[in-house]
Structure formats: C-alpha cells, structure tokens
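Multiple structures follow.
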Structure 1
Amino acid sequence: MQPTERYATSLTLTDNAPPAGTRPAPIWLRVPLYMPRVTNILLVVLIGVFAIEVLYSDNSLSPGNDLQTMHDLGAKINVLILNGEWWRLITAMFLHADILHIGFNAYALLIFGPQVERFFAWWRFLAIYLLGGLAGSIASFAFSPAYSVGASGAIFGLLGASGAFFWTHRRLLGAVARTMLWNAVAIAGLNLVLGLAQASAIDNWAHGGGLLGGLITGLALAPRYRPGRVIGPDERMLEDSLPRWAAPAIVMAILAVEMGLFVVALAVQKGLL
C-alpha cells in the first residue's frame, strides 16, 4: 500500500455542501507519498566514485589534491570545457575532493533526498537532482575560473525543490509548510554565508546555481493536487492533476534553457559576445 500523510482542510465538495449559513465540516485529505529509492542509488554511486578516486590517486583520502586525478576523472576545468569537453559539467557533480567533502554531501543527500523523493516520486526527483547539478556546473563555469568538483550544486537543487514544494502547498500543509519553508531558507542562508566566508575553498557559484535551478524545477514539477477517490468518511486521497505529458515536457524545456545559458557562457568565455 502506498504511504500517505493526512491533513485536515475545510474544503467543501459540491456533492456534499452544508446547509446555507453553516460551517463546512473539515475533510481529511491524504497526500500521496513515494518510497525513496533513487536517493540510496545516488548515495552508492557517489561513494563508489569516491572509492575510484582514492584508488586512482594512490589511496589518498584527499584525491582533490591530485590535479591529475581530477583532470582524468572529469572535474569542471574551464579550459577543457572550452575545448569541447562539455561532459565535465555532469561528471564534476559526482566527484569529491576529500573524505570530509564526500561525507558532508552524503549526509546532506540522506537528509534532503528522501524528503524530496517522497513528494515528487523517483523520476521527478532524479530530474531535479541532475538539472540542479547541471545548473550549478554552468554557473560555476560562467563565473568561476577555478576547477570544481562535488555534488553540492545538486544537493542545493534538492533544497530549492523542497522549498518550492512547501511554498506551492503552503495553504494545504499549513504550519508544516511554514516550518519547512523557514528551515529551507535558514539552511540555504547559513550555507551560503559559510561559503562566502571560505570563498577560496568553496564554489559558491555552483551552490547558488544549483539552488536556483532546483527552485525553478521544483516549482514547475511540484504535484498539482486535487481531491481524488474517497477512502473513508469525510476523507479523500489527493491526486496530481498535472497531465502525464507535462512533466517530461517541462524537464526538456528546463534542460533546453540551461543548455542555452551554457552556450551563452561559452560564447562569452571565447570572446564571441
């Protein structure tokens, strides 16, 4: 059975309207939730890639100090991207500089990943993760000349999508949404401030780009709930009113915009604009 969360609302159904002048009885609405699966797969992939980095750099727990390892395994290196190695925008989000870097990002993924995946379902979650990470890589390429690695742009994308979901459904979820929104704002603000304080070691452009990319993607892909089937007295299951074709179309549109921005950044870097 698919898990759900239950919320009360004073929604009035047209087929069960109360007499004039009386207050409608609360109707319980159940929010559909999805079992997190891709979060765990991504976690295994990140740890596995870091193990490869360690082996490739002669068992160093700080492979980021070995520029040859970063070069060979796909770090974001602007001059190589300018020479046509665009794939580094993707591979960089799976690499990490040291054990603390992978540890922090793995922990953050465990915190934010299941929350976003439970509400968005696995494939929308994966789209948010990858589009957020890509947005972070493009922002880093456009504004930072330093080489860069890490999943933090994608994880900031999850944070942005979480905020987008609770903003979209702030009326339905009430105090829960307000609490989660303030948590998202506080976490994002704290991390951005810490990043500015250590600007020489942290790619703030990747963080900011990922956050913005995840926020936009989350707003676009958030389920549009409407009352669905009756599951009990005064109780309805919510269902997503977004057409099946809409979500893939939205993902492709956002990807096209991101690649368009990358082409612009590429042209600027090459002095064509």
Structure 2
Amino acid sequence: MTSFTPSHSVPEAASVHRYFHVVGASVWISEVRHEDEWAAHFLGMLDDEACWGIDVPAGVDPADGEALDLRSFFGRVGEVEWLVAGRAVQLVEWARTHRFCGRCGAPTTQQEGERAMRCPACGLLAFPRIAPAMITLVTRGEQALLARGVQFEGEMYSCLAGFVEPGESLEGAVVREVREEVGVEVGNVRYWGSQPWPFPHSLMVGFTAEWQSGEIDIDPTEIVDARWFRRGELPMIPPSISIARKLIDGWLKGEISS
C-alpha cells in the first residue's frame, strides 16, 4: 500500500523525485523539474520518492493546459497521491502569501530546518496556516439530519460543518454550529475521523452527534434547506472525495447510530 511521510528535510538517500508543479491552484505532476529557478518546497516521501511542490510563476504553464484543479484531480490518482497534491498546493500558496513580514513588512526567507518563513528584520516566524473546521452527522433514531448550504451546487445535501472559533473546543463548535445553522440541540458528540481539506487550507474534523431537542429552524444566510432523512430516501449527497460522504456512508452501513 502506498504511504506518504510528510517532512521538511530531504533524506540523504533520496534518489527518485516527483515534482508537483502548482499552476495557479492546479497541479501538474512530472518526474522532471521544469525550471530550476522556480521555488521548490519539499513535501515528504511517497514510498521511496521525494516529492516537491514547485511554484510555477503567474502567467506560465509548463503543462500546456493539462494541469488539473484538485477536485478534478481526485479519482485520476490514488487518495494518498491526491493528498500529496493538496499539500503541494497549500504549501506553495502559503509561501506565495508570506513573502513579506506581517509585522514590519520586510521580505521573508525560508527558515532552515523548519517549515516556516522568517523575517530577518524582526524575527517573526510565519508557519503554514491550517484552519480547523468541524463536520458532523446528527442522528435521531433511524434518521440523519442533512442540509443544503447556500453555496452548494444543485440539490446536494450534506452534513453540517463550520469553522472552530478562537478559544473554542471542537466539541463545543459542533454544538454551536448545529444550533446556529438548523436550530436544534445535540449531545453525545463523538470524534469520528479527520481529513486534510486543501480548499484552501482546512482540516476537517468529523464527529457524530445525537439530537436532543428542538425543531429545524434554518439560518437562511447559511442554509437553504435541512431535513431528516431515512436510509432509503436520501437526496443527492457529496462525492466520495469528502469526509462528509464517508460519514454518511458509515451511517448507511450501520456503523453510526443513535
């Protein structure tokens, strides 16, 4: 089975390399680095291959239109390689947006031996941004609560999700977000799993929760519709790329229940 080990230091024994060229927010993979002068970020080891994220300058396309955005890229490669591509996009974009110090405005440099951009003038370190977000499948007996967000395409319904606020626990975010988005109270919040989500730099932390009280009362600024569904009457749900689909599939298989 293919495995990936994230790292910021290249092993001395690495002899095989793979280059994830980041064109805008799309990816093109090559066994050859297209231009040596383009900024390169070591990603880690994919089995015995050293993987690099290459920052392709704006207006240049070494792939001649063959670079794919991450959503289109999913399914064309294995899930592990897709996660490496997402890591490349996130790290390249982080470096692009941290070329200058956020405190004093001086140009930054990559900190040796650490994944950080350092300001040589004031010493400020900027690390890659990760935005934790909770996602939860709420159940009530044999039903699951799914909602259609205002930004969803088509008639798709999914689990409820939202970003964690400063000073808030993940479990607290589950309770608050469900209350704010659909007006019901939940309890028995349990961790289920997580998924890096490079759109653009989230970490989705999955939970299950059980309905305790209240009727659905949506926040129209966030939610178009929310309903309780039984297993045999599901609407359109997210594709397999997402942890939302994995949560729903787990419930369909009986692995999640109230």
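Determine which structure produced the value 0.60 for FRET efficiency 1/(1 + (r/R0)^6) of positions 109 and 165 (r between Cβ atoms, R0 = 35 Å, to 0.05), calculated from the coordinates; the candidates are 1, 2.
Values: 1: 1.00; 2: 0.60.
Here the read-out was taken from 2.
Oh, and also: Computing P(r) over Cα pairs in 10 Å bins from 0, in percent gives 7, 27, 30, 19, 10, 5, 2, 0 for which of 1, 2? Kindly include the intermediate steps, with their values, before the conclusion.
Working: 1: 7, 27, 30, 19, 10, 5, 2, 0; 2: 7, 26, 28, 22, 14, 3, 0.
Source structure for this number: 1.
Where is distance in nm of label points 7 Å out along Cα→Cβ at positions 133 and 229 largest, in which of 1, 2?
On the way: 1: 3.6; 2: 1.9.
For this comparison of distance in nm of label points 7 Å out along Cα→Cβ at positions 133 and 229, the top structure is 1.
Which of 1, 2 yields 11.1 for mean count of other Cβ atoms within 10 Å over residues 149-156, as computed?
Numbers: 1: 29.6; 2: 11.1.
Checking each candidate, the match is 2.
Can I ask one more? Work out which structure the value 15 belongs to, where relative contact order in percent (Cα under 8 Å, 6 or more apart) was derived from one of 1, 2. Working shown, then result.
Values: 1: 20; 2: 15.
Computing relative contact order in percent (Cα under 8 Å, 6 or more apart) on every structure in 1, 2 gives 15 only for 2.
Next question. As an exercise: helix-only ellipticity at 222 nm (-39500 (n - 2.57) for each DSSP H run of 4 or more, over all residues; to 500), calculated from one structure in 1, 2, equals -20000. Which structure is it?
The value was obtained from structure 1.
Something else about it: Assign the value 8.0, calculated as mean projected area of the Cα convex hull in nm², for residues 125-244 alone, to the correct structure from 1, 2. It would help to have the intermediate numbers written out before the result.
Details: 1: 8.5; 2: 8.0.
Only structure 2 yields this read-out.
We did not get these values from a lab; they are worked out from the coordinates using the rules stated. Note that the coordinates shown come from a computational prediction; the quantities given were computed from them, not determined experimentally. Cβ atoms are built from the backbone, for glycine too; each structure is taken alone.
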